[in-house]
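Each structure below is given as structure tokens.
What follows draws every value from the coordinates through simple rules; no lab data is involved. Since we're looking at a predicted model, the values are computed, not measured. Cβ atoms are built from the backbone, for glycine too; each structure is taken alone.
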Structure P
Amino acid sequence: MYGDIQQGLAETLKEIRSEGLYKAERVITTAQGAQIEVAGGQQVLNFCANNYLGLAEHPEVVAAAHAALDRWGYGLSSVRFICGTQQIHRDLEASLSAFLGTEDTILYTSCFDANGGLFETLLSDQDAVISDALNHASIIDGIRLCKARRFRYDNNDMQDLEAKLREAQGARRRLIATDGVFSMDGSLANLPAICELADRYQALVMVGRLISRCYAKQNLRYNQRSLQIQLYFQIETSM
């Protein structure tokens with residue numbers, strides 16, 4: 001039985017390679033940075049990391065990490081709801097809430113995980129989620145995990161969004177899910193119009209901030225404060 005499965009997997013991998021879609025693991029032999037060294041000794045420029053501000057190797061960040069290890073040790077030893085949450089995590093969550101102007105914050109290991117755990121927790125088969133067609137893959141995958149009725153509206157098309165909201169009027173709860181900035185083309189979501197429709201049709205608004213948290217040139221909080229629609233954001237996920 002395993003032989004058949006192994007052969008099938010080998011054929012699939014061969015097909016992926018022939019189409020130029022196979023991704024070999026890239027081994028980095030130095031710390032993350034703008035310039036890194038990969039296995040074999042080659043020096044390359046790194047344009048694909050999320051280390052946009054260079055904080056991963058910043059001396060003050062590294063020193064703070066060393067100090068935290070000395071005081072708190074390494075790791076939580078379990079998930080937080082079993083053996084508790086360390087104060088340092090709650091302090092960071094409180095600081096983020098104060099900076100972002102939110103009621104509370106929950107830290108995840110990644111924004112992908114946050115989006116993956118959001119919709120199933122909030123929505124049941126009595127509810128509806130209305131998602132932008134160009135949302136990030138993490139939002140799409142998170143929606144797939146929940147039992148809510150799913151609607152998809154054309155990218156930034158407010159007429160189509162309103163039509164989907166009308167279709168979903170029989171649901172107990174309605175949640176509009178959109179990225180703040182769409183990562184494929186860099187366009188901004190029409191948040192004022194989305195929030196206006198949400199208010200009109202009594203829907204919640206979830207905004208994914210994987211890209212847009214550091215998108216503004218000068219004000220990292222532009223996307224809530226300058227648009228003056230912060231109170232409409234019931235849910236936000238951010239990297």
Structure Q
Amino acid sequence: MDSLQTTYRQRAILLRAILFDLDGTLIDQFTAIHRAYARAMEELGLEPADYATVRAAVGGSSDMTMKKLVGPDLLQQGLEIYPSIFEEFMLEGLDPMPGSMEVLKALQERGEKTGIFTNKVGRHARAACDHLGFTPLVQQVLGVKDTPWRKPDAEFSHYALKLLDASAEESLLVGDSPFDFDSAANVGMNCRLVTTGTHSAKQLEHLGALSIHEDLFSLAREAWGLELE
């Protein structure tokens with residue numbers, strides 16, 4: 001093993017916990033998300049948004065996405081009807097991001113504590129993880145409505161770390177958006193980002209993350225010395 005790879009492994013051992021964002025980081029659920037928002041808009045009497053418009057609006061939380069798509073006047077009605085609509089479509093086109101299953105398995109085999117930390121509604125996140133087989137590979141799946149908080153609230157990050165018995169200083173968050181970076185920065189936790197979600201490297205580079213990667217394969221290789229197949 002060369003010295004660089006040894007350094008990566010030593011850094012990995014120092015990590016007590018690794019939190020992963022879900023949408024855009026570990027999973028691609030944009031087909032279902034688009035269909036659900038389009039249906040909600042139809043039910044509100046609006047022209048349904050196309051896939052590209054919905055994808056561009058996603059980020060932060062379903063509340064923020066809904067507001068961008070339907071406006072403030074219809075926001076509350078949209079939020080009331082969206083959860084049940086989403087549950088109709090939630091497994092349609094649901095796919096793991098390339099490398100997601102492999103990296104979770106590899107980290108589990110190395111004895112790392114991992115958790116999923118998302119602004120998706122908790123029960124929806126757990127259903128997606130059950131469907132894709134992620135659940136046995138992580139110690140927790142934490143989402144919105146499991147607590148009073150959401151990303152990037154510091155309380156939400158602290159709570160996720162408490163469940164893993166880890167401090168921010170010895171943990172890492174892997175995500176794909178500024179909300180993920182802020183969730184880590186607000187508690188003094190390091191963050192690595194991937195560009196498989198809705199933000200490009202150029203849109204993320206100003207944040208100051210430890211690193212930005214084109215996918216989970218390159219992150220695992222460069223951050224932890226893992227060559228995934």
Check: If we compute distance in nm of label points 7 Å out along Cα→Cβ at positions 23 and 207 for structures P, Q, which one ends up with the highest value?
Finding: P
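Of the structures labelled P, Q, one was used to calculate relative contact order in percent (Cα under 8 Å, 6 or more apart), giving 25. Name it. Numbers along the way, then the final one.
Values: P: 11; Q: 25.
Computing relative contact order in percent (Cα under 8 Å, 6 or more apart) on every structure in P, Q gives 25 only for Q.
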Notebook entry, point to check: Can you say which of P, Q returns 19, 9, 8 when semi-axes √(5λ) of the Cα gyration tensor in Å, for residues 159-198 alone is computed?
Noted result: Q
Next item on the list: Identify the structure, out of P, Q, from whose coordinates Rg/Rh (Cα atoms, Kirkwood Rh) was calculated to give 1.02.
Entry: P
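Could you figure out which one of P, Q the value 16.4 for mean count of other Cβ atoms within 10 Å over residues 39-46 was computed from?
Q
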Check: One of P, Q was used to calculate distance in nm of label points 7 Å out along Cα→Cβ at positions 31 and 175, giving 2.7; which?
Finding: Q
Checklist line | Which of P, Q yields -14000 [helix-only ellipticity at 222 nm (-39500 (n - 2.57) for each DSSP H run of 4 or more, over all residues; to 500), calculated] | finding: Q
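For structures P, Q, calculate mean count of other Cβ atoms within 10 Å over residues 55-62 and state which one comes out highest. Walk me through the numbers before you get to the answer.
Values: P: 11.4; Q: 18.4.
Comparing P, Q, the top value of mean count of other Cβ atoms within 10 Å over residues 55-62 belongs to Q.
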